[in-house]
Structure 1
Amino acid sequence: MSSEGTSHAESLLALRQIVAEHGIRVVVSDLDGVLRVFDASLWEELDAMTGTAEGASFRAILGHPYLDEVVRGRGTHARWRELAAEQLVAEGSDPDVARAAVDRWAATPAEVDQRVRAMLLELRAAGTAVFVLTNGTDRVPEELAALGLEDVVGEDARFLLNTADLGVAKPEPEVYGLARERICRVLGEEVPPERIAFLDDSRRHVEAAACGWHAVLHPVPGAGLAGS
């Protein structure tokens, strides 16, 4: 089933209600746009920095087709950055400036949404297992460590479900089955789909998960530089 939150606070409330009313054993949270967020105004700054048309930096980085390979474990974050810089050059940027712009994007710090973090930790303390499912890259574990999110994903990242490890990505139906299998292995018990709740800022991801999980849309304006 699917529940569409109409605001940040309402989606968190909807998730809490689902946990309470449906005997939820596991809560799965998205990463980018939910647990960690970025300043979307950076895209305009990168366009100005590279002297390219509006939206060129976003297209070169998050819109690059190679990202589909990276989040499925068939490519690296480093190669993605190289290809993004090449696309910016094709858009008219100086090569050195293009590389500097991509490096600046990659080094831009994210912020942890402390309300989401607090809710996940409260749920875990109350006995609900908590995992993070992200369309991620080979850099995600170190990025989460830099943000101090070991309390959510575990110091050994055992509660991190990274599609770069799973080999498929949201919203592909297979990713939810593989994620549930990983959850069951970590917990050492069988968890049926209807005992899992899911929070994500992508409508497509929520609709795909709603075939078995209780899914809640978490709409956060301007979220995400990494497109999870």
Structure 2
Amino acid sequence: MSKQPHILVVEDDREISALVARYLRTNECRVSLAANGRELERLLDGGKVDLIVLDLMLPGEDGLSLCKRLRTHSQVPIIMLTAKSDEVDRILGLEMGADDYIPKPFNPRELLARIRAVLRRANGGATEPAASGARMLTFLGWHVDRLLREVRNPAGARVALTDAEFGLLQAFCDRPQRVLSRDQLLELTQGRTAAAFERSVDILVSRLRRKIESDPQDPNIIKTVRSGGYLFTPAVEPA
């Protein structure tokens, strides 16, 4: 990466936060530490943060509540730290808007790999799209700018998507009117990370539907194909 990414680690266990900070700093990351939601907000107000590593269990306001609140005004990528093998926590974290998750205990190398993967997706607009693919796409009056990673609705208003949501929409736009299995979508959006599970795709689709469907309970753009996966129904054209 051309510059040191600023990583904000929100973790109340001092030993864990010190270990993570030391490892990330030795791997060309700038790191700030927070032990609770109040410190998190103070650091966010103090400057640009590229990614947040957010522990689920925190004193006072917990990680799920903080993640949900952050998503009301910020699309900064979030990796949630969850309890080992607790799928409920992972599902809730994704539903609240987290871009990825990693269960405790974790290897710092794996965390660094996840951070780099999420930042690559988030910074995908920093480089020109492939020559074979148009920068601007349109479907049903919606416009997608793959360079700026922006989405605008038919009225021209910008619709804020998280990095994970934009990645999913781009995967659908690149393969319209084709049934994509959950395995295919995992590979396209998450690279089949070790802890990925199929339910995460369903949660991400649900989040995206809430932002682009007129009726998310009766979707017309992203259709569920029983025993198959998902179908992005509209034609997609260069804008």
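No lab work stands behind these numbers, since they all come straight from the coordinates. Just so you know, these numbers come straight off a predicted model, no measurement behind them. Cβ atoms are built from the backbone, for glycine too; each structure is taken alone.
Work out which structure the value -1.00 belongs to, where log10 I(q)/I(0) by the Debye sum over Cα atoms at q = 0.20 Å⁻¹, for residues 16-119 alone was derived from one of 1, 2. Walk me through the numbers on the way to the answer.
Values: 1: -1.00; 2: -1.09.
Going through each structure in turn, the value belongs to 1.
For mean count of other Cβ atoms within 10 Å over residues 40-47, the calculated result is 16.6, so let me know which of 1, 2 that is.
On the way: 1: 16.6; 2: 13.8.
Computing mean count of other Cβ atoms within 10 Å over residues 40-47 on every structure in 1, 2 gives 16.6 only for 1.
Going by mean count of other Cβ atoms within 10 Å over residues 32-39, which of structures 1, 2 comes out largest?
Going through 1, 2 one by one, mean count of other Cβ atoms within 10 Å over residues 32-39 is largest in 1.
For relative contact order in percent (Cα under 8 Å, 6 or more apart), which of 1, 2 scores largest? Show your work: numbers first, answer last.
On the way: 1: 36; 2: 14.
The maximum falls on structure 1.
Given a value of 0.50 for FRET efficiency 1/(1 + (r/R0)^6) of positions 56 and 72 (r between Cβ atoms, R0 = 25 Å, to 0.05), point me to the structure among 1, 2 it was derived from. Please report the intermediate quantities before stating the final value.
On the way: 1: 0.50; 2: 0.85.
Considering all the candidates, the number was obtained from 1.
Here distance in nm of label points 7 Å out along Cα→Cβ at positions 48 and 136 was calculated and came to 3.4; which of the structures 1, 2 was it taken from? Before the final figure, lay out the partial values.
On the way: 1: 3.4; 2: 2.5.
Only structure 1 yields this read-out.
Which of 1, 2 yields -13500 for helix-only ellipticity at 222 nm (-39500 (n - 2.57) for each DSSP H run of 4 or more, over all residues; to 500), as computed?
Working: 1: -13500; 2: -11500.
Of the structures listed, the value fits 1.
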